Structures are given as structure tokens and as C-alpha cells.
1. In terms of mean count of other Cβ atoms within 10 Å over residues 68-75, which of structures I, II is highest?
2. Assign the value 17, calculated as relative contact order in percent (Cα under 8 Å, 6 or more apart), to the correct structure from I, II.
3. Please state which of the structures I, II yields 19.1 when mean count of other Cβ atoms within 10 Å over residues 76-83 is computed from it.
4. From which structure (I, II) was helix-only ellipticity at 222 nm (-39500 (n - 2.57) for each DSSP H run of 4 or more, over all residues; to 500) calculated, if the value obtained is 0?
5. For structures I, II, which has the highest computed value of distance in nm of label points 7 Å out along Cα→Cβ at positions 52 and 92?
6. Out of I, II, which has the highest value for distance in nm of label points 7 Å out along Cα→Cβ at positions 12 and 100?
7. Say we calculate distance in nm of label points 7 Å out along Cα→Cβ at positions 36 and 116 for every structure; which of I, II gives the highest result?
8. Which one of I, II has Cα extents along the principal axes in Å, as calculated from the coordinates, equal to 54, 40, 27?
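Every read-out reported here was derived from the displayed coordinates using simple, explicitly stated rules and does not represent laboratory data. Being a predicted model, the structure only gives us computed values, none of them experimental. Cβ atoms are built from the backbone, for glycine too; each structure is taken alone.
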Structure I
Amino acid sequence: MEQGVPRLLLFSPDSRILYFTTTLSNSVQVYSIPTDELLTPMPSHPSPPSTIAISSNGTILLSVSTAPPTIYLQDQTYEGNAPLDFRPTDAQSPTSCAAFQKHIGLIQPSYTNFVLGFKDGLLAMYRTVLPLPQERHEESGTHQTWPFHLQPVRVGALRKLHNAAAGGLMAVEFIPGYKSRVVSIRHDGNCRLVDFHGEGEILRT
């Protein structure tokens, strides 16, 4: 089956799954590298996804589309459950970029932070409990997981972090080893280091 031209590519943290979008579908496609096969795609967006990100333990996939602005958070430990249609109260424009906190070490925490950058220059951080891959049970000889209800909580937000006339935020990324420090980049290359400890502050430009 023709899958169209790839637009976005994202590997799972263990490099066993490739998530990608194409010009012919409004869903994030899922490809298993060990078995060399396409798996069931993610639930369809109202328009082609423009941003995808995944938690450091591979259990939450975040996908964004812009027309209308839509943010899905999908629990990857339970196949077939509906995604969370996340609607941040801070958002006044479409999301342009997203990133999850980078966890270092073998022990994974019970929660994670993620940030969303918007076209009007807003940068906001949220926190959610992580579904854990080992929380499984056996049923009829196959591995299943119980549905997990994602409930993001707002940590903080910085409005007009970058000029909307310059395209707002182009990319965001967590500083490894930090829970709340993020680097943001706008289209002209201007970068800012932000710390969301508290409501949020700009540390450096």
C-alpha cells in the first residue's frame, strides 16, 4: 500500500519502533523494526500531524495538528484505547513544537514533564504521571495492559517568550539532567534558556 512521502520521523527510546507521518494520512504511522511490518496507526487527527514527541520510557506519544489546533496524548502501553484530547488553557494559537523531559539512569520516575511551544511565542510546561511498561497482566495467553488515564497538570507558562511576528517557537528541548530547564529556539536562530522552577524565568538569551 502506498504510504506517501514521509514528513516527520521519530524513533522510540529503545529504537524498536519508528513513528512517522506522511502526506497521505492524518494519523501517525507505526513501524516495527524487529518484525519489519506496519502496525496499527495512531488515531487520526483532523489534519496532518505537524509535531510528534515521545516520553523517555516510550509510554506516551504526543502528536499535534494545527487545523484545528489539536494535541493528542496516547498511552502506548494499552493498544486500542482512545487518546487524551489535551486542550491547554494557556493556548491561544496552534502548537509549533513539543518535547519531553530527558530522564538519565536506569530508574524511571513515576512522572514526567513536557513542554509545548506555540506560534504566538508562548512556552508552557506540564506534568503527567507515567504509565509503566511493567504494569502488565496475562489474559488468554497474550500480554495486555490496563488502560491508563493521563492527567497533565500545568507547571508554568511564559508568554511572548519569542516574537510571534518572527514565527514564535520553532523548537524546544530539555537540558539533560534537569527537570525544568528548557532551551527554546525561534526561526531566526535566537535561543533562550528557561527554568520552570516556580512559574518560570528566563535565565539566558
Structure II
Amino acid sequence: MDSTKPFTAPGIRGVLHEAGAGSGAGLVLAHGAGSNCEAPVLVAAASAFAAAGVTVLRCDLPFRQQRPAGPPSPADAANDREGLRQAVEAMRAMVAGTIYLGGHSYGGRQASMLAADEPRLAAALLLLSYPLHPPKKPEQLRTGHWPCLKTRAVFVHGTRDAFGTVGELEAAMASIPVRHRLIRVEGAGHDLKRGGFDFTQVVKALLDVA
């Protein structure tokens, strides 16, 4: 079983899952726009990866560190990406192996944008419920940076996600020039709570895709 403890450093606040004997790899995960690092989907993912020997840092993005509730504004995005970069660097100081980066919804989007700008930052991305577009606004795609991605990615997406259907996501993923994989969660919405989902397959997919 992994050991969890609060983690703080300049610009970083979160929870660290210290893995036992394992790969020596590390994963940084960020939360969605309306949540924080205690989001159930992040806790479940972190526990599964730690059980597989990957140390995980669930971090509060800078906008959440500044206020306990409410969504980020567009003006927050650059600071949130900088916070993720700092969290990755902190993880790099803790583990000797491969570094992965990702998050749920907004957190995953910011992770992917950061990776597009800094392709050497992480070996692969874990994108949980990527917010492809605002609900009922399929024309407002949030994929402009995808053709610039050089970091491989694993997407985990519910078949009832209002932020993009699986079909829409598959079509958009054609613009990603590097290896990627989509894991469907039948019956799940944006929070991935339904569908009887087991993160074990996600662990294997991310370790394989990198």
C-alpha cells in the first residue's frame, strides 16, 4: 500500500503518494476547474499508480491555492501551467525514473498545453476527461495545440461526457502527430464516477505508451 502525506514547496501544494519498491517513476496530476487535488478521480488514479510503483503528486493548481472555490479565469492559465512545471521539477528531484504528467479536465488541458511548449518535460501525458469543447458548443474546440504535441498521451474518456463525445475526441486526436491511445469508459460522464472503471488498465497503458 502506498503512503500519502501532504506536500508543500514554493508554489506547490498537494498530496504525495510515495510508492514502495517499483519503477522509480513519478507522475504529477492536476485537478479540474471546479475541484482540487482531493478530487475522487485523482485519488483513485494516484492510488493505482502508487500501487504499481509510481510515486504520484496530486497538486492544487495555483488558482486553487489562491482561492478555495470557483473556476479559473483565462488569466490564470499561464500561472497554472507554471505551477505544473514547478511540480514536475519537484517530482524530478524525488525520483530517478521516468516522469509523467496529466490531470482531469482543465488540469489535463493545461498539462497538454505545457507539454506542447516544453516537449522534454514529461515522457507521456495522462488526460482524464479532456474538455474537448464547452458543453453544447462543439464548434469551440480546445485542440489548437495538439498538432504541436511531441509527448505521447493516454486519454481516458466517458461515453456520456458532455464536454465531448468519444467520436468527437477520436476525430480530433487525428491531429496529434505522436503515439496516443484512447480508453473508453462506458456509461461514465465527465467525472468518470460511473462505468465500473478500473484504473489498473490506465496504469499499464501509460507505462506502455511512453
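1. Numbers: I: 19.1; II: 10.2.
Evaluating mean count of other Cβ atoms within 10 Å over residues 68-75 on every structure, the highest lands on I.
2. Derived from the structure labelled II.
3. Answer for the origin of the read-out: II.
4. On the way: I: 0; II: -9500.
It traces back to I.
5. For this comparison of distance in nm of label points 7 Å out along Cα→Cβ at positions 52 and 92, the top structure is I.
6. Once distance in nm of label points 7 Å out along Cα→Cβ at positions 12 and 100 is worked out for each structure, II has the highest.
7. Max of distance in nm of label points 7 Å out along Cα→Cβ at positions 36 and 116: I.
8. Values: I: 54, 40, 27; II: 42, 35, 31.
This figure was derived from I.
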